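Several structures are given next for inspection.
Coordinate-derived values only; no laboratory data. Every value quoted in this text rests on a predicted model; they were computed, and no experiment measured them. Cβ atoms are built from the backbone, for glycine too; each structure is taken alone.
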Structure I
Amino acid sequence: MSYQTIQVRRLTPGCGALISGVDLSQDLGNQQFEEIHDALMQHCVIFFRDQHLTIEQHKDFGRRFGALHVHPNAPQLVPEHPEILVIKADENSTRVAGESWHSDVSCDPEPPMGSILYIHQAPDGGDTMFANMYAAYEALSEPMKAMLGGLTAVHDSNKAHPYRKGATDRGDMAFPASEHPVVRTHPVTGRKVLYVDRGFTTHIPQLKKHESAAVLEMLFRHIETPHFQCRFQWENNSIAFWDNRSAQHQAIFDYFPQKRYGHRVTVAGDRPY
């Protein structure tokens with residue numbers, strides 16, 4: 001694919017690309033926006049270095065891709081900006097969110113289209129792993145694809161966030177559970193992706209309990225295959241923007257007791273099919 005207004009450097013054959021030649025604090029022209037969107041569709045996750053955005057500029061960039069999503073059960077630490085999810089860890093942290101492979105908030109009836117994480121302060125370590133779910137699906141055998149094609153899976157927020165119950169006084173806090181196709185169709189590219197994740201998916205209701213557990217464990221391990229992945233090394237003022245429909249990710253908590261701080265804006269999506 002040819003780009004005229006940005007530079008795109010692929011990180012690995014599996015997924016991921018580093019984008020340069022753009023200042024995301026400025027209004028994007030239509031062509032530049034389309035090229036960033038195309039790069040995201042092609043590479044599943046894109047990265048930017050040396051960006052300096054205010055909260056409003058961060059939200060404005062997200063809104064170019066759609067309405068903004070508010071996390072159903074995360075503490076709202078920037079009250080005047082409910083769309084901002086604060087990502088932080090320090091010497092008091094014993095764990096961080098996202099340590100299991102997952103697609104963000106896949107428990108929602110309409111899971112997010114994508115997430116834009118802007119890390120202000122990066123520790124030594126704290127990389128994030130990303131995996132290409134097109135590639136994960138396409139690597140399955142034809143009999144396995146045929147079996148999975150008619151199945152759904154339950155995604156439950158309580159699996160991913162059991163520790164958040166009672167953690168805040170948010171009156172609108174919810175812990176949703178939803179049933180989605182095991183293999184979904186990407187609404188933009190039309191390609192099929194594997195859509196179960198270790199973080200949220202609990203069972204396949206069409207199968208017996210032991211069958212469901214065995215199939216899901218096989219798929220979870222398959223998703224974690226290194227050939228599908230890239231690894232992003234954070235620096236201060238870096239941004240990762242992942243397509244939540246075609247990519248999964250995992251946070252690496254290997255930097256205790258150092259501090260990590262950033263904001264995430266999430267773009268709303270639609271019901272998987």
Structure II
Amino acid sequence: MTQRLSTFVDAVDQYDVALCDVWGVLHNGIDIFPGAGEVLMAARAKGLTVVLITNASRPSDRVKVMLDQIGVPETAYDAIVSSGDVTRKLIEKAPRRGFLIGQSQDLSLFHGLDVDLVPADEAEVIICTGLYNDEEEQPEEYRELLAGLSQRGLPMIVANPDLIVERGHKLIPCAGALAAIYTEMGGETRYAGKPHNPIYEAALAKAQDIRGAAIDPRRIIAIGDGMPTDVKGAVNAGLDLLFIAGGIHATDYSTNGQIDEAMLQQYLREKGVAPTFWMPRLS
């Protein structure tokens with residue numbers, strides 16, 4: 001059975017590196033979760049290297065700006081690697097004329113790249129960072145647009161593989177939900193973020209540079225709340241995992257708003273995964 005931790009610091013001596021998710025673990029898109037930054041600071045004080053690994057579609061320098069605004073202290077982590085960072089490499093290899101599905105705030109993804117953002121009927125590739133208005137729209141509303149693009153055989157580069165994230169007390173659809181529909185239609189999708197290998201390779205390279213030595217994979221732990229991204233990615237990479245159960249899946253094993261551990265353990269068995277540890281929140 002997956003072991004419950006009272007605090008992450010209890011497990012720190014077993015590890016040299018933590019690859020920690022951001023959205024759903026450190027904050028909910030609006031507010032920082034109480035204690036999350038402090039526990040990572042305490043872990044770093046004991047020698048742990050913390051690399052934040054996020055499916056945000058923006059480059060890591062823009063992610064840092066958001067973390068600063070929300071109140072995540074710089075002393076809580078050593079480095080940030082975002083899906084936007086590794087997705088830029090996919091964009092560099094793609095045709096130049098791209099159609100963006102996403103918001104203007106994601107345009108930093110393209111800074112310094114030789115890309116022309118064009119209307120859909122002129123495009124050779126789709127770059128999907130999310131919905132145009134994720135507060136009001138749903139992925140199903142994009143079926144007609146995606147069907148037309150799929151019929152033309154355009155590949156889709158998915159900058160954020162997440163299906164949903166927390167924003168305050170709401171669940172918001174992400175680019176991964178549009179990519180799932182596109183795949184269902186027979187469209188080609190390309191990913192670099194979690195759970196796919198490129199983002200883990202980039203994060204571990206950062207950690208190795210910081211520590212100045214090779215890292216034993218058995219002394220790396222991933223921290224996350226997303227089953228198809230954080231959990232699957234950690235399993236694929238052969239890493240230990242701290243599952244944050246109070247995240248996007250909490251309603252699947254909660255009673256009256258409280259996590260039922262028996263229901264949680266059953267949920268994990270049904271999913272065919274066995275995280276090393278679990279906590280309601282990182283604290």
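Which structure, out of I, II, was Rg/Rh (Cα atoms, Kirkwood Rh) calculated from, if the result is 0.95? Derived from the structure labelled I.
Quick one: helix-only ellipticity at 222 nm (-39500 (n - 2.57) for each DSSP H run of 4 or more, over all residues; to 500) came out at -5500 when computed from one of I, II, so which one is it? List each step's numbers first, then the result.
Values: I: -5500; II: -8500.
Answer by label: I.
Each of structures I, II was scored by relative contact order in percent (Cα under 8 Å, 6 or more apart); the highest score is held by I. Each of the structures I, II was assessed by distance in nm of label points 7 Å out along Cα→Cβ at positions 13 and 61; the largest value belongs to II. Computing Rg/Rh (Cα atoms, Kirkwood Rh), for residues 189-244 alone gives 1.09 for which of I, II? Label of the source structure: I.
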